[in-house]
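Some structures to go through are shown next.
Throughout, read-outs are computed from the coordinates displayed, never taken from laboratory work. Given the structure is predicted, the values throughout are model-derived calculations rather than measurements. Cβ atoms are built from the backbone, for glycine too; each structure is taken alone.
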Structure I
Amino acid sequence: MFDKPLAFVDLETTGPTVTKDRITEIAIITWDGEKKEVWSSLLNPEVAIPPFIEQLTGISNSMVADQPLFAELADEIAARLQGHIFVAHNARFDYGFLKNAFKRVDINFRATVLCTVKLSRQLYPQFHKHNLDSLIERHRIQVGARHRALSDTDAIYQFWQSIQATIAPEQLGAVVRELTTRPSLPSHIDADIVDQLPRGYGVYFFYGENDLPIYVGKSNQLRQRVLSHFSSDHTISKEMSISQQIRRIEWEECEGEIDALITEARLIKQLQPTLNRQLRRNTEFCSWQLKDQGNGLMQPTLVYARDLDLGRQDQLYGLFKSGASAREFLMQAIKDFKLCAATLGLERGGAGKPCFARQLKQCQGACTGDESLLQHNIRLVEALTQMKLKAWPFDGPALLKEGRVHHIIDAWCYLGRASNDDDIASLLAAGKPRFDRDTYRILVKYTSRMKPLS
């Protein structure tokens, strides 16, 4: 029926993380339509097996202590799988673990993959559950100890024999060809989603078991980006975690790049997805503000967002998440530009007395009068310039046109999208939201496209 023979595979591992955990047992049953070959082995994972895994599988640390390493059996395992369709239940898990195990011994393993969870869903859509226990019950499969590699592999093999005996060869062949040629998706995701995903700008949401997303992302090619998560999940730990947890995908189409960037940043803060690390918190932050202390002396003063009308002030440098990070930046700038910490008010010193850095010849001498305050001020501004915040260039709100909508912005604060004058009036009446560091960083790049709202 098929161009290639089948290799039914199951693994037991020390845990669920493909890049960290290791294989403790492997079983392979090969089938060419006539001949069945069975092979299995325990493996020494070279790491400890956690107690709950021991309890689940019955495989203990003492059982694997004297077993071969994967590296010792890699060539034999590769030879058994070579030229076969790789068949497993929730195949992404087993294939991902094996691919990474082979990679560690410099073997580039690739195979055509057939997932029996997806196969069952396609052939028996009337059933809600397609886990291995459900298949065993439904197809009256005889098994030994569950969660042992050989028993579970044999259950998958028996499932295949059952469907071969009850499903027309033409239908089974068509379904297998579809599942092995379409873009790879996690087992719980309906393959029809591929045809529904838009190709343009948008924000996508990956959901787990509940109504809160586990991950939010954006792209200018939404369909391609979503599928890319699943093509790399066997090499990237976060992608594997997404594949294991995901139950459904939703999306929101956007007018363009700005819309997608702003929407993603806003929703990550609002929804707090567990797998998004960046953009999640809108913490209180601070900046350095240059102030004239009189007599031509400029000194940086640490100011906090809560005390400012951010976006409208000039002479602000940096958006730091804490006073400690702000001071760390400034001390590095002092060192790099040979500034005087005493002149800047950051170190105690008497009039005309050299600061500590001056004694080490790491200060140009503003503290001792060997450098003028003007020269010191110039280098201070130069040191801070890379972190200078752009002051809002308009007297009031501005609009930024993108596609069919206008983005309404005031002092770098994003008010929302508007399609007509009534929308604009409503957004202005709602008031300006809190200044957001990520929104500022997005919008400042598009200043030249903004127009004042008249």
Structure II
Amino acid sequence: MLRKWQTECSEQALQKYKENKQHFFCQATPGAGKTVLAATVASRLLNEGMIDLVLCFSPSLTVSDGIKKTFSQILNCTFNGGLGSIGQSLTYQSIQFLNDDFWKALRNHRVFVVFDEIHHCSGSELENANVWGQQVLTKIQGLATYTLAMSGTPWRSDSLPIVMSEYSDPEGKIFVDYQYTLKQAIFDKVCRFPNVVLVDNEHLSVTRDEKVESFSSILEMLKQTKTSYQSVIHNQEAMEYLLGLGCKKLAEIRTQSLNAGGLVVASSVQHAQTIQKILSQRYAQTVSIVTYRHEEPLAEIERYRQSDAQWIVSVGMISEGTDIPRLQVCCHMSSVKTELYFRQILGRILRVNSLIDQQAWLFTFAEQSLIEFSERIEQDIPDSCLFTKITSATELEEKTQCIQLNENNRLEERDETNSELAWGKTTNVNTNSADAFIAIEELRLGAFKQRVISAFLATS
């Protein structure tokens, strides 16, 4: 049974296509069910004889596989591009490797093309397009009979325009044909209330070259020293404390919802392995781990999806579009600190399911960007995420050098200082432990503290 918003959006898309307009843009909050919407529109177009074939493009194999399953179910046919199939789900990366025979075959048919998480493709024209955007503009835009673009976070970290999108001038606000906000999704009980816990420390001291500096917060320390955020998320005590909060909350939820799960987003494979060890050995948790180095990451995600294991630790494999509804707790320990990535990660724990307890909790550290992102969760498209016009080749080059997420979100920060960092211990931990130290600079902590941001409390 379709949700109300899916019915409304599909009706509006069909009406626009029947008016001989080719493109439709849907912005719906992460976790709302955009794939079901797209499959429903495809089904309606097929039933009304308006198209012959369906193509879906998405940013990763994980998302592509989920799309294939949903479309196969709703269209009641195979969706693998083989004999008798009515369509296929592919990644944006694969577009450049499709041969001429593929494109020639499509030119003889009416094709409906779905672009999931379209914000990965930039470019209002070839000159300012990224690789994926160029492929869309040159190979797909003119071929498709109808197109449906979808995004929960319709902006880019580099402020470049999203391909095939329209913006207001001069404000740079994106125009969408249909919007389904997080507030609406919570009111409709489609998404859970998000709770974000920002973990801080009250008495930090950094020792460098036998000189001791004291700070009252992580934010103050990061601003006033060359110590990197990478040092925070890799510190043993900091990891143990944050993960301990996550384990405590997950245990509370599992008293009512036995199958509830938790996600930890790590910054690297080695980081993920350390986190897995902490969860399993210190907190006696059952843990799966999936990274881009796994031979069969999709199979590992599916095993976790069908199991009752408590945690899954991921590096870049479970972000946008990955559907694991039993996830209700997340420990955000990634070095990627963009608002787009933060919101996509939060979306993994917001999807409502049939469990009794529908809490959603994200734990992270009180770093400047993460604090700001948490404080504006209620803004579906923040004013800080507008398209910025490019007026020169130099400006374009500077923009394209900004921090961007690649297909697997594998961006890692580098600590380029020559300082040595270690976190001191709280009163509950042995201060002589060698595990407290990471080579070059010494950092000690006092007591931890938390700030909780519970969004949409006024929503009923």
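Quick check on the output: -9000 is helix-only ellipticity at 222 nm (-39500 (n - 2.57) for each DSSP H run of 4 or more, over all residues; to 500), derived from one of I, II. Which one produced it? Of the options listed, only II reproduces it.
Calculated for structures I, II, FRET efficiency 1/(1 + (r/R0)^6) of positions 17 and 297 (r between Cβ atoms, R0 = 41 Å, to 0.05) is largest in II.
For mean projected area of the Cα convex hull in nm², the highest value in the series I, II is held by structure I.
Structures I, II were shown, and Cα Rg over 2.2 N^0.38 Å, for residues 337-376 alone at 0.95 was computed from I.
Say we calculate relative contact order in percent (Cα under 8 Å, 6 or more apart) for every structure; which of I, II gives the highest result? That would be structure II. Computing semi-axes √(5λ) of the Cα gyration tensor in Å, for residues 57-112 alone across structures I, II gives 21, 15, 10 for structure I.
For which of I, II does distance in nm of label points 7 Å out along Cα→Cβ at positions 105 and 137, calculated from the coordinates, equal 2.9? Walk me through the numbers before you get to the answer.
Working: I: 3.9; II: 2.9.
Corresponding structure: II.
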